[in-house]
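Asker: See the structures that follow.
A short reminder: the numbers here are calculations on the coordinates, not readings from a lab. The shown structure was predicted, so the numbers you read here are calculated from the model rather than taken from an experiment. Cβ atoms are built from the backbone, for glycine too; each structure is taken alone.
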Structure I
């Protein structure tokens, strides 16, 4: 017993040491100007004074409900403020804890098998250093997967352990996992399926089903609590009104499309996505931050092959491989709606497989034992292959961490793997700066889709054309950008370019001024603010257009009577 405790103690120290050494460079990583920047700036703008009640009981329905995740960021802010390395340290620590929890899961799972302590240690390292986990660890906002997986793994550890108050502990941690990210719902299905498989066929179908249903009932309680919190008491606010402003995964229908055509498209895409993720779990390379498209034909064929093989195995009453493949699919099924709908621009992100990595590791461990027992004469070869795969994955992870250390290196790597993706071109151009990045914005204007932030690139190229006194070209680019997206940010950026152009007095009463007026009108239409009227009044004053000055002054005072702009115009008119 003492020897076993000693081995566990050494294994835990080694896991901690290896993880800290490998992930130490991530502490020098910056933010990557996506969710990281917005989230950290928002926390600091509020002074970290977010009400905990508002996190768990929101006033309105948002796309995401992850209060525990936001609570972790608030705690980070209280400690680190703008020290980004602190946020990265939290990610690393949680990932390290996940590796340790998985180590104890593997110990319990393979209990009684030869050298299970050593084997569990290597499986924990295989999980910790799997390349598919790097994105979640290196990206501050990727913590949602790490945190949710921590609670999910803990739930499964409780489930396979012989501890007191098991149902209570499992229910609490399952609820916490859901509050970190909705993906934790996977563990609900995994436990029910595992309970049934563990009992069947030895205890018969009826008994096995009843045991599975018992756990379904236990886990339904925290699931009910989660949904109650998620929807603020099932209707304490106008849910239907809020849903209209929220993009719901799987229900985004583009203009001109019908629900039927969208469903048909999803029907043919879904098998390919499942096959793609299964392939990623077996062979994660090449690693790519912005996976938005896959070869549907190839992966559909791969899905068909997997389906045929597993159907044949089931017909022969060989359920081993189909069971593990089903577990892997369950572990990433919450990511499937994201892949099918226009919800996230990285529709097939590697971080969505973070929870799936422990599943593939356990499956690999099972295969290792089965093959070593089945082919004892080839045990050394099998061990060499397994060790080689571990080394390859570890080297890939170390390289990937270095890519994520710097914004330029990350977007350069992403651009090399997505040379025509408009959003990637825009981000790469942005981190390079206006001069070096200009060629990438121009490529985005020529080759990217409107949905790939093409409007942002159009406005940057328009600014460059205006700087070169190519005003007509800039005018056309601005019009094109506003046609794609006339949100306030674009309108005001376009207005800045047009103001620069009409400094030339000969152009003040030309089409450029009319487009400038249109910019402020569009901005007001999207999100009415008093400064829109103030800017319009300024333009009409430069044109000596008294009627429009008076008209918009009255509108400003009527619409925003308490604003500083209205008070200014009132005092000005009184004079």
Structure II
């Protein structure tokens, strides 16, 4: 028995202990292994080959919907593939296509059928075509599916597959401490063959929650994972995984069983596909998010959810104190794990991750500023039954237009913010609308009735091409500026996702950190002026190696001395100061 097989058996027993007898648990573990692997369990030997290199400084992820760009007469997935080839090229290496399956709501996250591609987007061959050029990332929407799915129809009738797949709250179930990101009613009465049952709906009444305490649900998802592997998917985003396990009298979020579920799914993936990557999507306070690294046995990557609100706050206030304090407190990711750094995505700017990092007054000030730029608010219900802001919905470009900034200033803030993300420990991920400088889509909000639609614009390819070929348009300037930074990053060993990082304390105006390559040959001092005023920093405070020559990778400016004088930093300027060993 291989070590991975043994771990699958152990974790299966741990997750379902007390729910099944020992022989049933052993049989379940064999079913899980058989569902993920074409190789019989008894024939799978332990590999002595080194672990694969899962990422490098060359890796940059693109986040996009399958139909973020459309063209009449062409399948959107093909249009996306063509756009990536024509306009992004090697600037991105990972592509995260948000749910591309048949769906009924939540822009894809209320899935009807996990096994087919939404015909409006294309088919599996279009997906695998993208996977031949890029490392493909897809969502495993674990917590819930559409109430109109075939599984839920079967659930109501009490037939398989579907019977027993969904979580129902019995009369004695204590929901008083439940934490969730919505204000709708938690349960929905549904008439079934067993009478009326209260079905759990964490997110909406169109999204019904699975019951993972039923091993058959887990087995279904392992079969789905196998299908995705066969279609070329190698990065698995575990959507809303924190909510997957419910227990009476608890918050029903981040329970130990949710962590064990992540461990088990990772063990199964490693058994069959050692280069697969697991990313957990857990939009929760920072300390709870960090827990999903486990002991190097849960997520390979976790979203750095605190980064977007902290960076936006930093630029609004022209003060990096909070951002510096947060970075100082962040533990380095151990080898085999790393951070997934982003500033914008299909969702809004989450505020829960900065609970305890920003005061209520600081949050209120940031929200007021963003609302003046056209931002909308989404709400959640707290455990005490109160309403609280869950996220701010705004395009990143408009988020940086505060104080009625002109195009030049807004672009400077956009480029600076991404220069920070590209320099930090971890893998940078850029939303397609950040690349394109897309603005708030108010019309889409009015048409859909959903606040998140403000940052889910759908571009016509011909119009977009016209904008990008106009060198004076802010869309073209944003794309070229970000690509230039990426191309610099990809050549620097000190920007490896696991290279050493040390936070610098350069005062309120300059955010800074130091990166060093694994072989200790290259050092990069990353310095960012987060204000609209010119400033400077003394070379002596950076403690540069005196017998090396130093130059800014971005501007190409070389230092005449490594110890004397100061570096002038213009408003919203980023400097990547690297050594050239003597």
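Asker: Rg/Rh (Cα atoms, Kirkwood Rh), for residues 11-170 alone was computed and gave 1.05; which structure, I, II, did it come from?
Answerer: On the way: I: 1.02; II: 1.05.
Answer by label: II.
Asker: Going by FRET efficiency 1/(1 + (r/R0)^6) of positions 59 and 531 (r between Cβ atoms, R0 = 35 Å, to 0.05), which of structures I, II comes out largest?
Answerer: Working: I: 0.85; II: 0.65.
Ranking I, II on FRET efficiency 1/(1 + (r/R0)^6) of positions 59 and 531 (r between Cβ atoms, R0 = 35 Å, to 0.05), first place is I.
Asker: Identify the structure, out of I, II, from whose coordinates distance in nm of label points 7 Å out along Cα→Cβ at positions 75 and 483 was calculated to give 2.6. Don't skip to the answer; put the middle values down first.
Answerer: On the way: I: 5.2; II: 2.6.
Corresponding structure: II.
Asker: 0.60 is what came out when FRET efficiency 1/(1 + (r/R0)^6) of positions 299 and 491 (r between Cβ atoms, R0 = 30 Å, to 0.05) was calculated for one structure; which of I, II is it? Please report the intermediate quantities before stating the final value.
Answerer: Numbers: I: 0.15; II: 0.60.
Source structure: II.
Asker: Given structures I, II, which gives the highest value for volume of the Cα convex hull per residue in Å³?
Answerer: Values: I: 195; II: 151.
For this comparison of volume of the Cα convex hull per residue in Å³, the top structure is I.
Asker: With helix-only ellipticity at 222 nm (-39500 (n - 2.57) for each DSSP H run of 4 or more, over all residues; to 500) derived from the coordinates and found to be -23500, which of I, II does the value describe?
Answerer: Numbers: I: -23500; II: -9500.
Value -23500 for helix-only ellipticity at 222 nm (-39500 (n - 2.57) for each DSSP H run of 4 or more, over all residues; to 500) corresponds to I out of I, II.
Asker: Can you say which of I, II returns 0.60 when FRET efficiency 1/(1 + (r/R0)^6) of positions 123 and 379 (r between Cβ atoms, R0 = 41 Å, to 0.05) is computed?
Answerer: On the way: I: 1.00; II: 0.60.
Answer by label: II.
Asker: Let me ask another. Given a value of 0.50 for FRET efficiency 1/(1 + (r/R0)^6) of positions 91 and 419 (r between Cβ atoms, R0 = 30 Å, to 0.05), calculated from one of I, II, which structure does it belong to?
Answerer: Details: I: 0.50; II: 1.00.
Working through the options, I get structure I.
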